[in-house]
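Next up: some structures, all given as structure tokens.
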Structure I
């Protein structure tokens, strides 16, 4: 019997947390998660995939059903405390520096100057080398991930080099930018808090 978990009307990161709790309680081969926004759909889909599920999504324009199926051999021994990013490789010989971008500009003075400084900052991030582990975008910082961003090329190069790029789904939804995101994985507050715990250093801008 396939269980359907109703996660509609829940704010981020509740849909992922409820899914995680359910998989901790029950060993299942099939599960359906009902959600009502794109951010939850992406986050739940990514989490189920990390747990060995083959994921499909059926949407009627109002709600989406994220369905997962897996074989017995694909069931992990336990649900991990953190949701994996696109690159979860251990870098024992380097620091794990996380950059938190909460704005599309640096500082609160001249906005044009602030945006120019942010562009230069991101274009210089490659100089961190392997110490740069994860870039997390929240609030208006998510605008750096959309199709009009001046640093899409630089962020793409960093992601291809193994840097995790996570973009807040709640923020994208609030700013009506979900369909304009071009780089990174849609994330939730559980991912962000866990990233802070795992990082050796967090730089906030």
Structure II
């Protein structure tokens, strides 16, 4: 498994264009529409960690891989006006593990933490604006007595000269998506921009493409 992680990191972004069928930004959407914004939530990482690479399924120094379904999320960051790729952008994700638990002191969820899951990671876009993450499908969890949050991944994109974008990545067909208050707060014509359709892949894990459009600072 350690060798598998090294291989994934060495492959880097070479697999972004291979075998991807699911698109978060469909062919009918214009590239000059910024990806819908979403709240960062209360569980943004509170502590730094040595291992914050783009493979969240294996923690440096661990003897075991994280539990849950391995998935690949990749895509391209582009300028919302020119549609040109944005190289050198920092893409950061954080999420719950497969049980729906965040590694955060403020999370009241009594579900079990996975000590072998990385919980957050970072990637830098290449010259084509591409990025990639290997992670675990996050579990749903109760946000209140009458609200269950669906599987989702928080995402932040930073690049000098562009506005910071914070959003959330959702998954097509997952339970609780169509009743989620935060997802439904997005204007209906923008919801597709944050929904990934995971597809089976010859490479192994299901893969989904999440393309991100960001605004230049004016």
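Throughout, read-outs are computed from the coordinates displayed, never taken from laboratory work. Here the structure is a predicted model, which means the values were calculated and not measured. Cβ atoms are built from the backbone, for glycine too; each structure is taken alone.
So mean projected area of the Cα convex hull in nm², for residues 114-153 alone, computed for just one structure, reads 4.0; which one of I, II is that?
Details: I: 3.1; II: 4.0.
The read-out was computed on structure II.
Suppose you compute relative contact order in percent (Cα under 8 Å, 6 or more apart) for every structure in I, II: which one lands on 21?
Clearly, the read-out refers to I.
Could you figure out which one of I, II the value -9500 for helix-only ellipticity at 222 nm (-39500 (n - 2.57) for each DSSP H run of 4 or more, over all residues; to 500) was computed from?
Only structure I yields this read-out.
Thinking of I, II, which structure, once mean count of other Cβ atoms within 10 Å over residues 34-41 is computed, gives back 21.6?
Working: I: 21.6; II: 17.1.
Source structure for this number: I.
Comparing I, II, where is FRET efficiency 1/(1 + (r/R0)^6) of positions 122 and 146 (r between Cβ atoms, R0 = 25 Å, to 0.05) highest?
Going through I, II one by one, FRET efficiency 1/(1 + (r/R0)^6) of positions 122 and 146 (r between Cβ atoms, R0 = 25 Å, to 0.05) is largest in I.
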